[in-house]
1. Work out which structure the value 105, 44, 34 belongs to, where Cα extents along the principal axes in Å was derived from one of 1, 2, 3.
2. Compare distance in nm of label points 7 Å out along Cα→Cβ at positions 173 and 285 across structures 1, 2, 3 and report the one with the greatest value.
3. Can you rank 1, 2, 3 by distance in nm of label points 7 Å out along Cα→Cβ at positions 93 and 125 and just name the one with the largest value?
Structure 1
Amino acid sequence: MPKFSYQALGVGGDRITGVLDAPTRGEACRQLESRQLAPLDLKEEAGTAAGNAAGAGGSLPKLNRTRLIFFTGELADLLEAGLPAQQALTVMAEKQQDPQIRRASALARMHLREGSTLSSSFRQTSPAFDDFYTSLVAAGEASGTLPGVLIRMTQSMTQLQDLQKRFTAAMVYPAFMAGACALLMAVFTLVLVPQLTSLLSKTGQQLPAITRMLLDFSGFCTAYAWHMIIGAAVAAVAFRAAIAGKTGRGWWDRAKLRIPLFGPIMESRFYAGFTQALGNLLTNGVPLLGALKLLVTGTPNRHFRHRLEQVIEAVSSGDPLSSSLRGAGGFQPLISDIIAVGEQTGNLSRSLEKAAIRYDKELDSRIKKLTALISPAIIIFLAGVVTVIAYCIVSSIFSAVSGIRSRTG
């Protein structure tokens, strides 16, 4: 009899793994459901199921964030129109133009026909359907509100994508300006200044001190350019290796939050995503403890992940979420106060939604402040560099002309 390895969520939100014997995948799902387990991942140990499920492409479909949002929105519309899940997936597999969405729909439909739940079918279809996604789908299936859950998921993922785009857009212009500054300095130092050195050396005049300093700096950069490039590359590789480990990554994630201007933006980005995701999970019926465990797995910053793990331990012991956040440390007092209000009123998810709106506005404000400050700073720096080099060139030319006049006079 085939063996199936599984990952599932228990009643309390705990993730449970194990192996069971079942003639088919559908029977394996039914066994898990009889134990009050919500399957997240179910694989035949022989490995043939995943290979067959990959289809003609030879691999599982790849759904980026944009495709995942579109897939979820389309499925929500079809289910809300009254189509059963299997028929809705059939329509998407036949009508969609994007080949990855077609393959994902076909594979999910195939797993659904074999008896899997929709959430388990998604988990076997593509890595894009992560634990967070499939847990929400499982909650929607259990409560009979799957179309509404998918609609809220679409809205939430769209908001998170917009947040990511705003953050990325805020970094593009400063990065471009910094690159232009570095390129300009390289051109002056490695091209123009050596030519100036060749010209002024023929006059035999004593050059101003600032000009000599510029020429010495240019000579050093020209002579050791490759050494500096190799050294910078070695330093970058060594730094990446140092932060690849658990300890190094934790230190770097903490250090990033202390960078002026950039640190507060990353912090606001975390709080906006955290409150929005936790509120979405609670709204869709996921228990608080299970929701926090899902958020831990989806938090890339190890500093916040460690703090959330401490929060989970406190909540598991029976402490309220607000006091657990205060006890863990590293979280803003405001978020604990907002959650405390939600706990007192019995509407925690609503308080989290309001907090998400507040932090989203705060993120916008900080991004605007960053772009307003960093662009003039880089321009002023560029102007200073150009002014110093121009002064050196002009003063050197005047000095050379004066020396020539004195010799001819």
Structure 2
Amino acid sequence: MSTRVTTATNTDRAYGWVERALHWAIALLMLTVIPLGVIAHDGAAAIEAGAASPEQVARTVTLFSVHKTVGIAIFALAVVRVLWALAQPRPQPIQGGWEATLAAIVHWLLYGSLILVPLLGWTHHAATEGYAPILWPLGDELPFVPNDAWLADLLGTLHTTAAKVLAVALLLHVAGALKHAVIDRDGTLARMVSGRVPAHVERPHGKALPALAAAAVWAAALGVGLWLAPPPAPAVAAGAASVGAASNWTVEEGSVSITVTQLGSPVTGSFADWQAAIDFDPAPRADGTVGSVEVSVGTGSLALGTVSQQATGEAFLASAAFPTATYVADLRPEGDGYVAEGTFALRGVEVPLTLPFTLEIDGDRAVMGGATAVDRRDFGMGETYPDESSVGFSVAIDVALTAVRAE
């Protein structure tokens, strides 16, 4: 006649209540996180294709936020469970032979999955400049994980690959539990449900072989993930951007970036393809200007985190139809700095735009930084998003560059 274990710790024949509680808590969270991830992934595909309504965008972001938050909870519980399992006696298998060895391999795969899958997802989130924040009061950024598009793609591919290993291991685990409960009726499931002590157990199997086999599976899976991951994107060569104005300064380095608000969260991205022709002299001219500038930006070169395709698509920048945005302005001194006053042309629409900027000149080298903002509605962008619940109206523009005086 079997008895039940009521203690927190395991014995060599049964599980204590701590390990049982951790097991079922993680199982419940897994039943939540997997469908959330599948549904959110389908929503993300619709967003990238430009086929999502504002309501679908909002729903997808919420699903991703909950998915990520539950994933971190699983990660925390899994770490506790693995540490607890390593410190506790391992109950002996009820059935021996190959079945016990296979069960042990699956257990090791599950342990690895429950740590690797959420950890890869978490680091992918930290490396991505995007939306869907984690709902815990921490974790949107991680030390030593920079915002980097290629790193985000790599971690995202590894997360997806590891999730497939988790799915296979989970199916094998459930199938084995059902076999023990329905066909064998040997009390294996009851041991994890209620702590029942089985009447018969086999000799314990060795730990080294199952652990090594699981490690080999993980090495192969992660190797496949690395092979599938996209290579680093090559530097974007000059393409759509082109300027023809006279210039007495040559840009050495710099950035043209924008920040939009997606569901209340700022998302920042930058253009890889842009050129500037700068005619500048600190001494004011007869008309009060100190020069002029022409900037050309290849709109299709925008990298805006997870919504790059949406941003360059027909609803917003419409890069296929309007590959270039231009800004032509006069430069004037104003207070302790300067201001550019001119016309910004985007999507076939021209609007007046003022850009205040600072300028530090050291000999033949100048460092400039400026910021302004435009309203996307002025250019007919995002007409299917008539309010700011999904996408904000204001788009912040930041420009920074270092230039040298042309000889």
Structure 3
Amino acid sequence: MKKILLLLIPLAILSGCRKNDSFTVNGTIKDHTHEYITITKVDINSIEFIDSAKISSNGRFRIRIKATEPDFYQAGFSPTNFMTLLAEPGEKINLTFADENLYLNYAVEGSEGSELVQTLDYKLLDTRRKLDSLDILFKKASTEPEAAAVQEKLSQEALAIAKAQRRFNIEFVVKNITSLATIKALYQKLNDKTYVLYDKYDLQYLKIASDSLTRYYPDSRHTKALVKSLEEGIRELNAIKLNQLVENLPETKLDPVLKDINGRIVALSSLRGKYVLLAFWSSESRDCIAENLQLKEFYKIYNKKGFEIYQISLDTDEAKWKAAVKFDELPWISTREDDPENPRNALLFNVKSVPANYLFDPKGNIIESNLHGKALQLRLLQLLNN
């Protein structure tokens, strides 16, 4: 007899396992007009039809769904009239609907995940109702005498409601970290454009949920999608941090401060109040030599009217640069890169070839670039021929 019992025990265990390859849904709908209710599975970005059940004359229906893991389902009449289940294999779920508006008023038993989902849905529904009411008042306030003050108060109330919903979802995630329902909490929206968890640093809760659900449900496509979303979020956050880091770096000033031919340090910014042509050149360039001779003519005419030239040489040979300046008797401020092998100012001003120049207004703003010959002459005439 004992041997028979021992043989029966494994059979009973196997039999019990077979029952856990599906879940059942028993429901009652009061005052309904529909003949069938449909069960669909929620994929990551789509809905998959699973089955439908006929609703009896007294409003009852029953359906069995094959399932091998916890997953999200919708029981409903249409894409806009449904309630959400988080069902696990082996569950016997009982649903009671007060009327055929399935989402607004129902009771669920026999499924812990589905009860958690209902808690989330009902809380968000209440929050949306409050925000909608404030929105109506906000629009009406536009006709009141003190519209700005009233609308500001209403905006603050709406923000407080949104923050309360955010706190609720965060607490939900922390308390139910081993349930797939946390995924719904992470991605709920206040409206079409705004997530409940709207702060960029709410990414930490995605991390908490991702770590936990990867341990409990590593093969779930919802878990895998969450992990992918987390990775994308981290990349975006890192990009934000990088931008903030760049913004907080000391400002790169386009203000050359170099020694002139006599060894005196001169800053471009010291010439504020004048129109200044910042010119890059080299004594080894015939084009530059030719332009210098033309610039001497412009300088003779406009220097007394508020025009100055700050010239930077890219010559590697200091002696050759000084000789060229003296030979051509260049009357303006002549400077040279401190390290011509690494011409910092030329790099900052993105100089690709010489001659190159930038025209600054009296406030130090660049107003033109690479004006040569007649084009420069015409611009100086417009600016200084008063």
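1. Working through the options, I get structure 2.
2. Across 1, 2, 3, distance in nm of label points 7 Å out along Cα→Cβ at positions 173 and 285 peaks for 2.
3. Ranking 1, 2, 3 on distance in nm of label points 7 Å out along Cα→Cβ at positions 93 and 125, first place is 2.
Rule-based calculations on the coordinates, nothing more; no lab input. Just so it is clear, the structure is predicted and the values come from calculations on it, not from any experiment. Cβ atoms are built from the backbone, for glycine too; each structure is taken alone.
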